[in-house]
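Given below, in the form of structure tokens, are the structures.
Just so it is clear, none of the values below were taken in a lab; they were calculated from the coordinates. On a predicted model such as this, the values are computed, not experimentally measured, just so you know. Cβ atoms are built from the backbone, for glycine too; each structure is taken alone.
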Structure 1
Amino acid sequence: MSKALDKQSYVDEAEKVILKLDKDKHDKIKLTTNKIRNILTLINELYAMVNRSDKKMDEDLKSRIQYTRMRIVYEAGRDENVKELCIKSQLLDHLKNIGDDTEDLLLVCHYMEALVAYHKYYTTEK
């Protein structure tokens, strides 16, 4: 069972995950920007569906979470670096453990944004 995301520490957790990702012989993170941004796009579709006035999720949103998990699993099956991100970030577990509260989903969305932000930060040429 994965450790639940916390509103106070998800950004720090995202940084730790990115720093643990495999690097190539030039000490660059192997996970490409394109691959992580593709996952962000899937997560952003969930974010766009959230009706902030409703605390409880409707069936369409719950179904879309399931579809998103499946798409991420497919991408992880195609690319070892995506799989590594999924394992180290526990992203699939976090999506699976979203309850009926939209706040849980929003936290996962923000966590994914933090992962992308730190990926960008640590892969940008210095």
Structure 2
Amino acid sequence: MLNAVHHIAIICSDYERSKHFYVDVLGLTVVREIYRAERQSYKLDLALHGRFVLEIFSFANPPKRVSAPEAAGLRHLAFEVDDLDAVLAKLLLKNIEAEPIRIDQYTNKRFTFIADPDALPVELYEK
């Protein structure tokens, strides 16, 4: 029935700050940016290596998302990386700190989490 995950959508509290994080810090590319005057809201479509993966919406005064302790609903976004140490070093240069690196007990792969501007957990999982 299903072919693939088409995209993930998030709502941000500060559009420019989130756009900077996902584009300038994480390196996603802008596919389309639309301002919807009737909603006073932006819709930003982002791609990873040419494939549309993330949609960012801005709305006036969205309610805060409960992230910790773990709440029901979307848990986190996860991105695969080739070299976790190299990625973390680049992020640290941009003042993005990560949690301590963990080892997946089933795959023995290394992973960690950073937070986006709205404290949404973003997992970095080593290939």
Structure 3
Amino acid sequence: MELALASAIGVLTAAGVYLLLRARTFDVILGLTLLSYATNLLIFSAGRMVVGRPPVLRGGAEPTLANYADPLPQALVLTAIVIAFAMTAVTVVVAMRNHADLHSDHVDGHEPDRKPDERP
């Protein structure tokens, strides 16, 4: 299971970095989203992968790490999901405004065959 999770994190990171280096705004937004997914998996895997153990102390069980899951990575991932959603929403709005102003979805604002100061 650890190999599968590590492979998934690596593939998501590689795909995210590849898409971030593209010249289109949609690719950049998708790359940021994939990188946030990879980061969430990395944070979640840092808290030990345990199944069927509660993250909150209960009566009748010893308060050791063997009986409980670590709740901190779960809280960090939940916070990171909310931040990534807000970041994606702001990026989409900025990309839509850029496309409305420049009539192009290139990150640098112009087509490769068009001069930088030439407007459509």
| note | Computing Cα Rg over 2.2 N^0.38 Å for each of 1, 2, 3, the value 1.04 comes from structure 1
| For distance in nm of label points 7 Å out along Cα→Cβ at positions 18 and 50, which of the structures 1, 2, 3 scores highest? | 3
| task | For structures 1, 2, 3, calculate distance in nm of label points 7 Å out along Cα→Cβ at positions 58 and 90 and state which one comes out highest. | result | 3
